[in-house]
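Just so it is clear, none of the values below were taken in a lab; they were calculated from the coordinates. Just so we're clear, the structure is a prediction, and the values are computed from it rather than from any experiment. Cβ atoms are built from the backbone, for glycine too; each structure is taken alone.
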Structure P
Amino acid sequence: MIRFFRHYIPVSMLMLTLVEFILFVFIGDFASERYGDALARADITGAVFKPWLFAAALTLVNSTFGLYDWEWTKGLRSLLLRIGGSILVVAVILALGAGVAPALFPVGGEFIAGLTVAALTALLIRLLFMEWDKTDHFKKRILVLGTGSRAAKIEEIVASGEAQGLRIVGYLPLGATHRYVPHDRVIEEEGSIFEIAMARNVEEIVVAVRERRGGGLPMSELLECKLRGLAVLDLPAFFERQTGILPLESINASWMIFAEGFTTGSTRDVVKRLFDLLVSGAFLALFMPLMALTALLIRLESKGSIFYTQERVGQFGKPFTIYKFRSMFSDAEKDGLPVWARRQDDRTTRIGRFIRRTRIDELPQVVNVFLGHMSFVGPRPERPYFVNELAAQIPYYHARHSVKPGITGWAQVRFSYGASVEDAMNKLQYDLYYVKNHSLFLDFMILLQTTQVVVLGKGVR
């Protein structure tokens, strides 16, 4: 992992992005030289085809289809669908670009040849990557201290495929009586932690021990490891790096106070506000026809208001009114009590189910962004009723209110729709990661992944 603007990016995926971009540039250049007609495309400005524009469009759209994260490694079908969808979208973008500036974008034979070779290259390079990832030669070797429930959490992310690029060499018990990890993974050898680590070529040690006082953690041995070049991480730092969460069971108030991050700055706030104003204004102008059509269909299908307004909790706990297109029948909460949204919710109208699936129901929230109640990126705002209920049961829940709520957020692109206290607890772990590490770069990454969520219909209810 490499940390870029406080956000962790897998080195392998970063290399994949750079290598593929360079290959796309060469493919664009090859297609232009082999199939292009420079004289026919020349214009009075002297502009010529730019292979880097071709490569940039492919790389950006590949990113929105999740081809630079780990999800595409879950199966060949998923990989083929993502590459196919990406190529179709890029084809539309390049065709529109060629219609406006044919001298800058591929046309004719170079258009077809470039996209065909690019699709085959994207498929081949990922198939090779999947084979390469099956080997352990280039994986970081990790020794875990502890065999209890915290260590079992690491075993869970290994089994789920989230520990890409790592190999857990084993779990070293430190006097624990209960062992929650596979027994064949427990190291029973005698010797210091450094000696055991050196015998297994360990590069990093992760401390997954709950009780650290009273000699529960051999500090002198860990100091020796640190001073002799081995990286030593606690469990929150490990999960933060590998999964993009801050595990609630492993953090406390003192850790949050002294940890790097959880900061704000006036410069960032001003830049983000300017970004929100510009983009929200552009969104309102661009999507006004779609919003007008949606409003008409809602009015024709069922009685009631076109818009659904609701009080939500904003930054620093300040309430505000959120705007959405109404997707449910007017009496959805006729008993007067707020209800969690359900999968295949029978309270939704036919138009409501469609606009929820496509996220069109969220478009009026752009007005909230323009007015300054929300930002484009941030933790999703909740209703006061649920905030009070969740804050009473979940520690540090109010920490998510230290930044402006958003239309989309880290939890929304990484976790499914929340519809219970347990879901809210899981989502909070992602929200805390965002509050700790938020930056304009992370916002940009979330916006790209939001496009993937909308296109693939992930987490819809």
Structure Q
Amino acid sequence: MASEVASPRTKADLSTSVTEEYMRIDIGNSLDTVASPGMSSDTLDSLDHQVDAIHTTIGPKIHDNSFGYAALNQLSPEETKQLLDFTEHFSDFSNVLTIGIGGSALGSATLSTSLGLSGHYVLDNIDPSANLNMLTNIDFTDTVVNIVSLSGSTIETISNFLVVRDYMNKQNIDWTSQTFVTTSGNGTLYHLSNKYDLPLLPFPESIPGRFSALSPASLAPIAILGGSVEEILKGAQNGFDSLSTSIYNSPPYAYGAISSELFNLGITSNSIMPYSEHLETFAEWFAQLWSESLGKDGIGQIPLRAMGATDQHSQLQLYRAGKRNLMVTFIDVVDHKTELNIPPPEFEDFDYLSNLPLETLLRTELQTTEASLAEAGCPSIRIELDQINPHSIGELLHGCMASCILFAELQGINGFDQPAVEWGKQALKDILTGKTSSESSSTQNKNSHWIKK
């Protein structure tokens, strides 16, 4: 994120300033001069003092590579070279199949989708029909398989791996020659890599899965597919450099602080709405980051995924006229780098569209949607990227992680654990293994009340 926060935008002001920096945010429509609820200038000053104290606290934790905070550090040149040397072994393959779930898959999926890298397949669910359809459409003779799990024992990931391995065996493909494992610790996948002499890429133990988008766990498939890992990391470094003791020149902290304060004012949902389909998977990644990190002790915002301009026609009615407990986070791309104009129509009612670039129409729709919400008093924030490229995506991902960490710190919660998720994992294993403890039996729904014809 760039080292500036845009000045407040009024309801009537739809102008967007463009600078040479990659990323910036406009907070004007979250202020009480526009939004209800919204923040006063005094509240912003108070947040600024809190951020000053928190940054002073978390700075040493980042420096010390403390658990979770380590996600905001960048790979060193030596670590980057080690990653690139590791992935060079698979550079002759055209495709990568990532087998993972949650943060073990969404980071690499976000990077490949946003950067338009072809050949990346992701098995991150256990829907049999969808998975079989994917497997039958992959050329496994030209595909490297990456199994990703921080613990090395994730049930869904192990299950999908076993299915893929069997599928490759039935095609007489030596799966061991084109498979590598990304894991940490001493779990099942670690032992699997030893048993079959599979290349092992360490999953950083100091980084939770959902915060691993800029780590080797997510960057390896990107390197194999020809993406610029170095530029992604340069963008992330730019995001790191924008962290400071003041929200007035630190957009990541400004976004986290303002979102936290809006939550205090009753804003319990946050709709992330990019105006680029390249960022659709990013919205999924953001949803996990925001919900799993912040959903603790009755705190947190429900992340909603929307897509501009499509969801103006499906969700805007609720945003503008529904219960006032929602904020919208727009993501605007200034230059889509694609020229596609609307041909002259044969009907006069639409003459104004003649030769209009679709990019102009898309950005105008964002501006009018933003103005519509402002007119109704619904708080929103706009994140602006000059373009979508490796540098800007690296900065965007880093900025969102920093924002999330700050939100958690302001609310006094641990942003790096996920006890509710761990409970569900254990309950699943208990049922599948036939365990009969009271804890296991409590997972059975004793209160079913079916209604049938």
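Couple of notes before you dig in:
- Entry that produces -13500 once helix-only ellipticity at 222 nm (-39500 (n - 2.57) for each DSSP H run of 4 or more, over all residues; to 500) is calculated, selected from P, Q: Q
- Comparing mean count of other Cβ atoms within 10 Å over residues 23-30 across structures P, Q, the highest figure comes from Q.
- Highest-scoring label, criterion being mean count of other Cβ atoms within 10 Å over residues 255-262, among P, Q: Q
- Ranking P, Q by relative contact order in percent (Cα under 8 Å, 6 or more apart), the structure that comes out highest: Q
- For Rg/Rh (Cα atoms, Kirkwood Rh) computed as 0.99, the structure of P, Q it came from: Q
- Percent of Cα pairs over 20 Å apart, for residues 79-182 alone - highest-scoring structure of P, Q: P
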